[in-house]
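Structures for review follow.
Just so it is clear, none of the values below were taken in a lab; they were calculated from the coordinates. From a predicted model like this one, the values you see are computed outputs, not experimental measurements. Cβ atoms are built from the backbone, for glycine too; each structure is taken alone.
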Structure I
Amino acid sequence: MAKLLYGRCEDNLLKVSGALRHALLGSLSQERASGYELARRFERTPWRYAWHAQYSQIRPELGRMAIDGLITVVATGARHRRTYSITRSGLTELQRWVRNPPAAFGARSEFVLRLFLLSTLDAADVRILLTPVADDSAQELERLRAAMATANAGPRLSFDRLATEFSIRSVQALHDWAMWALAELDR
């Protein structure tokens with residue numbers, strides 16, 4: 001169950017048309033990267049809290065974005081590895097998207113759905129499922145706090161710090177909930 005939270009789960013918290021494109025533009029606005037490097041960013045803390053995409057999804061989207069003039073290839077390496085950079089028109093599109101959030105927040109979570117269905121299990125099985133959530137969230141908090149130390153290193157407010165703080169608070173809430181749920185099972 002903990003893998004649902006930190007692994008490759010398919011439930012996107014925000015179902016927004018074109019969100020992968022904008023996640024890629026956002027990442028490229030910070031630093032040039034290849035498709036492989038972008039995929040790795042989506043696996044690392046704190047980016048994985050914002051969006052998840054596999055290389056097989058990223059590579060074709062990069063091609064479409066290049067055709068649309070949102071990004072450009074700035075280098076080609078071994079095995080046709082391409083390094084991309086955001087264009088002025090890509091930055092304009094990214095800023096337009098950021099300034100216009102969705103009218104309604106729609107959250108779907110396979111993890112929460114499973115919580116509603118825990119009543120089909122006995123208490124011992126629920127404990128077996130929830131204990132790793134408590135343990136994994138405690139470990140994840142340590143990793144996020146280390147990432148926060150990096151985000152706090154500069155003299156100015158780092159916008160990565162805002163996202164990392166959101167992630168810390170979300171994982172802290174998950175950890176607190178898991179500890180509460182385990183205590184409730186003991187009652």
Structure II
Amino acid sequence: MIPNIAECIKTMEKHSMLKNIKAHSVMVTKVAYVISYFLLKAGETISMQKVIAGALLHDIGKTEGLKTGRDHVEIGIEICNQHGFNEISELVAEHVILNKFDPDSECTEKEIIYYSDKRVNHDKVVTLNERLEYIINRYGRGDKHIADAIRKNFELCRKVEEKLFKRLPFSPDEISKLARLVFIDPKKGLIGWKDEP
């Protein structure tokens with residue numbers, strides 16, 4: 001089952017998602033919406049409903065992970081499966097590290113969420129370089145091996161960026177401006193453009 005926006009928000013509340021993590025998830029959703037909207041216009045076959053739910057719930061396990069020290073991805077998969085959101089647990093599973101990547105295949109919901117998450121620091125859209133620097137400082141713990149693994153993951157993300165933007169009518173630098181044009185109304189369960197781009 002793919003939850004709608006209202007169900008995603010209820011799930012965030014049920015699992016006591018911290019306010020800052022919710023703000024991050026909302027901004028990731030706006031970025032993912034922009035990319036998906038224009039990919040659909042370009043003829044790609046992706047599920048907008050899946051992208052929105054996956055983006056809203058990608059960090060559903062983060063609050064518990066911060067409290068317990070467990071991997072937030074594993075927790076997120078468990079939470080999605082408990083709620084019957086099996087199609088979304090697949091997206092949550094690969095939002096940190098993408099397992100399979102084919103630069104020549106159609107774009108996927110997993111790639112969109114993986115990439116969108118890497119473009120948002122807290123609740124601000126940033127460049128991949130800015131996000132990389134933050135992730136290394138936050139999670140690298142001064143360990144060269146961890147920092148190298150993070151850099152390698154971002155090398156893949158640059159390939160995902162290249163794949164997505166081959167099909168998009170704007171550059172990665174324009175994501176921030178376009179994301180500001182997107183609104184999410186959790187009470188009405190709506191997402192869309194404030195002003196047509």
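Match the computed value 15.8, 47 of Rg and Dmax of the Cα atoms in Å to one of the structures I, II, and report its label. Derived from the structure labelled II. From I, II, which structure was distance in nm of label points 7 Å out along Cα→Cβ at positions 131 and 147 = 2.1 calculated on? Among I, II, the structure yielding 2.1 for distance in nm of label points 7 Å out along Cα→Cβ at positions 131 and 147 is II. Source structure of the calculated read-out (FRET efficiency 1/(1 + (r/R0)^6) of positions 51 and 123 (r between Cβ atoms, R0 = 41 Å, to 0.05), 1.00) within I, II: II.
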